[in-house]
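Next up: some structures, all given as structure tokens.
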Structure I
Amino acid sequence: MDQAKKIAVAEDGSWSKAAQGFARGQGVSPDELFTSEVKGTEYVFAKTFQEGKKTLELLPALKDLITSMHFPKNMRWHDYSLRFARPIQWLVALYGKEVIPFSITSIHSGDSSRGHRFLGEDVKITNPNEYKELMRKQFVLVDAEERKQTIRLQLEELAEQAGWVIPVNEELLEEVNNLVEWPTALSGKFEEEFLSLPKDVLLTTMKEHQRYFPVENMEGKLLPHFITVRNGDSSHIENVARGNEKVLRARFSDSAFFYKEDQKMDIDAAVRQLDAIVYHEELGSLGDKVKRIKDVAAKLSTHLDLSQSNQEFVQRAASISKFDLVSQMVGEFPELQGLMGEEYALYLGEKAEVATAIREHYYPRFAGDSLPETKIGLVISMADKLDTIVSCFAIGLIPTGSQDPYALRRQALGLVQMAVEKQLDIQLDTLLNLAVETAEDHGLKIENKEELLQQLNEFFTLRMKYALSDKGIEYDVVDAVLTDEQATITWTFSKAALLSEARKHENFKKVVEALSRVTNIAKKAEATVEINPSLFEKDEERLLYDRYKTLSSTLKQYKDQGQVTEAYKALEESVPLVHQYFEHIMVMSDQKEVKENRLQLMKQLAAEIEAFALFQKIVF
């Protein structure tokens, strides 16, 4: 074990309290500590010895590994305090032929397992190497990947035999795979009249309620058939198919009823119903949220220079964006929110632009999901996500650790993705300010606005770090470009991509060293004052001063126009002048006025450099 020497040794050379605590923690006396150098840094070490134990003595710790497992949904049973995915019925734990002794709830580990509930029998495992094959004989495929591949092959065989296409949803396949031990795929059919329902309704009914795979023809048109996976063999498979058909027929009949009834609704009346649905006790109703979304969207439309007609579409789409939440269909299938909104809006006479935006404003819903394709949908999506994040932060619902019940991280990442992919010319602080101001206008009490904006900025900066890393940008480049709160997200990502590419070139190291030298020495300057050119003694000072004045205007111009390559070139072209300056000029002159004037040039030039990137953070 080790500890840095600088915090382990006191000024008089004795061991510090930190070192003494370190020694106690390692079970040694301070006299036994020693120092050693690792990669140029001195560390203090303690050498400890722990006697080895037999493997069988260590393996009962498996109990803690099992009981510490987390699942999206846990349950309790009997009067036990343990929460687990399902009640534990038996435990097989072997090291060779020996049972690893431990118990969970009232279940003791042993060497006996159970086969398929209907097809198999209990089986004794005498050797772990025989486990898979012994269980296979009892109609249990214990290897999850083997089960999944078996299902996939069976689906392919059914499709080939009937001339179908069976689109495999990987999430559904994973769920089905974990529901069966001995998979057998089979097909069923339903009445063609149900194909008049929207495709998403049919797919969602099959997937969410029944765990069925849909069937399509070669052109991608849905066919009146489905595939399900039985946990068992092919005995009486026809009866199983008829039973599943009966259940699905009932589900589709319900969906058809909901669809027909929902088409009778009045959109504006549905919007008024949102006022009676609580969104959050501190944030009001869903109707209140819609009003905030509408106002944020209006401000965004102005900042993004949308045409007058598009602004009108934005206002209408924003005001009815959540109306389908009171529909019977979405009540039954929350996954269809937005999709049914578009469907019903078109049926009830709304413009296509408005209807499309209702669906798109939920995008992106998850990592890798589609982004809104229309400007109207984009603006409302951003407004919705901004309102959710800002209002949650305002009342203290800030993600911590793995806890993020309102999916604020995902929504912030979605906002970042939209800004980058759509090349939006809007600054992060502008987005945050207009959302915070809207929340205040709608009666949300914000005790400390500056602190809230700072929290939000830090939160989005972390999301940008994640997004940049996901694009393969090196960590030091990420740290270097996240410097300017006044920059657009697009500008920040463009800088990161450019520097990540530039570091591959031989000249990059010289650029970084020169610009870093300026920013490092600039730290010694006092408060900013005006540079006095009359105090310059050599041409190198005047040349660098002229270069600074050029940069102070051109870099801002390049930033405003999004010309990141030109901005970097301007800095790169300054490097020879920087080198000449340091070769001929002693910044820390004996003359106080000259020294302070030179430091001011360094400070103000450094400000221009650091507005682009903190080059000193780049590591070679």
Structure II
Amino acid sequence: MPDYQAPLRDLRFVMDEMLDYPTHYAGLPGGEEATPDVVGAILEEGARFAREELLPLNQSGDLEGCLLEGGEVKTPKGFKEAYHRYVEGGWPGLAADPEQGGQGLPPSLAMVLSEMICATNLAWGMYPGLSHGAADALRHHGTEAQKDTYLTKLVEGVWTGTMCLTEPHCGTDLGLIKTRAVPNDDDSYTISGTKIFISAGDHDLAENIVHLVLAKLPDAPAGSKGISLFVVPKFMPDADGNPGERNGVSCGSLEHKMGIHGNATCVMNFDGAQGFLVGKPHKGLACMFTMMNAARIGVGIQGLGLTEASFQNALAYARERLQMRALSGAKAEDKPADPIIVHPDVRRMLLTQKAFAEGGRMLVLYTAQMVDLVERSDDADRREQAETLLGLLTPIVKAFLTEVGFEATNEGVQVFGGHGFIQEWGMEQLVRDARITRLYEGTTGIQALDLLGRKVLMSQGETLKVFTKEIHKFCQAEEGNPAMAEFVRPLAKLNTEWGELTMSVGMKAMNEREEVGAASVDYLMYAGYVTLAYLFACAVKHAQAALEAGTDDAAFYRAKINTARFYYERLLPRTRAHAQMVQAGGESLMTLSPDDFGRGFEI
């Protein structure tokens, strides 16, 4: 069975030294409770829960999967008990408002816990994970009555939540949805329609499930401007707020999937179900984006967690597996062969995993600070800047970390060789689980269009400038530091080029809109590599400072610098290919007619 140890040392470096989380928390309203001692205790207990409670259920849950019996979904053995312990520990409400049953700690702490959960049991973690988004949507857009009825239950974890968007005939294009909501004589609506791919749509972990459903009213305008949002509980709350009569919502079937078998991915049927409008009529998409943006960051964290899990197990295997001798001569002369970690190509794969795990963690924790500021800061200027950065970084977190996460888990299988292809080692499960992260909550292509089209070009580059100016100031400050030259010089050059590429695409798009779609994915990947380069350079600066000051943990800091050097020499050059493809334009993509795609195999 795969093992996992939460990377607490690396977390402490990024949080305490690199990003100065203690000062960050002290400056947040309510953040004074997040003292270093409290944060340390939460991280250690979260690490224990993930390793001892969730990890043992990961492979068994994958093999057993979920069952639909008598119209009810049953989760794998042990999932329900683990969820009850999760609720008893107060984990669901870690960052929620105390008035709603939460502990009031900063959202970033919950995001750190999420990495540990995703690394040990992604399928299980999706059940409580979706509830946070449902709670956020109700908190921001629900009526007081809706908050009183549903919010505390969601925060406490007694009830769980879902987001019901996709339908059989439409995926991302939600303007095509057919689910209907007809107003009743009271304040309720009758909801009818079918939703597919609904994660945690039905299960036996909690006593009730709160569905947030997109539907159209009878007078809805065409397209996405006619979408409304409704809260539709599985069981209607009674006068005391407890689950009462069964509502007209049921799981029609379970999807048979490539991965995340322990999570119920449901076809949900709404057959005259009673629902209640959330927010204003025809403004449901804006309300749902409150959930979707949080979920997109959450999916990026899934990519990070799976990267870390694969890396740890590949590293352990590479240290023990004996095969061949090093080309420079035997390294383990007392053994019949050397451990494979001595071989350069195995080191390349391991360092790729390590760099993406450590770089991804820095990106998530940097983004998490923006989430804290947007949610909690009482400084309007800081909140506005954080919101701008968060808008820019969210599609990068979601798409880049899942793309490289899938690469990293595949490298994990490769390190194991043939054993990686065998089920018992657990490495192939990580690949299968990672594959969905590039798809749900908006594919990589959708995230890329959001980044380049909406966030960058629609703001005429102003959103991007907020971030590139930060990188520029860092490079200026370190320009005269010889120890930083190997990192700062290429970073400064890439930072300038990022702006030039943006302007180039923008100019082409003025004449041909398809240029944005043609460039978008390569543009996003370029942005991801440059963003990680900036964060690695920041990490090097702090690692060098620690070494110069004298430290008992010199090996950790040297490893951090060497990992950054590997990233700059072996992974960052990928920006050259992405930049070239961005500049290539869309002509070669758009010239071939749809009929001509099949030339060569027709009869």
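Since every read-out is calculated from the coordinates, none of them should be taken as a lab result. Note that the structure is a prediction, hence the values are computed from the model and not measured. Cβ atoms are built from the backbone, for glycine too; each structure is taken alone.
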> Comparing mean count of other Cβ atoms within 10 Å over residues 62-69 across structures I, II, which is largest?
Replying inline: II
> For which of I, II does Cα extents along the principal axes in Å, for residues 198-485 alone, calculated from the coordinates, equal 68, 47, 37?
Replying inline: I
> For structures I, II, which has the highest computed value of FRET efficiency 1/(1 + (r/R0)^6) of positions 438 and 526 (r between Cβ atoms, R0 = 25 Å, to 0.05)?
Replying inline: II
>> Please compute relative contact order in percent (Cα under 8 Å, 6 or more apart) for structures I, II and give me the label with the greatest value.
In response: II
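Given structures I, II, which gives the highest value for volume of the Cα convex hull per residue in Å³?
I
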> When FRET efficiency 1/(1 + (r/R0)^6) of positions 358 and 590 (r between Cβ atoms, R0 = 35 Å, to 0.05) is calculated for each of the structures I, II, which structure yields the highest value?
Replying inline: II
>> Tell me which structure, out of I, II, gives 0.35 once FRET efficiency 1/(1 + (r/R0)^6) of positions 270 and 470 (r between Cβ atoms, R0 = 35 Å, to 0.05) is calculated.
In response: I
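Looking at structures I, II, which one was distance in nm of label points 7 Å out along Cα→Cβ at positions 134 and 406 calculated from, given that it came out as 5.3?
Computed on structure I.
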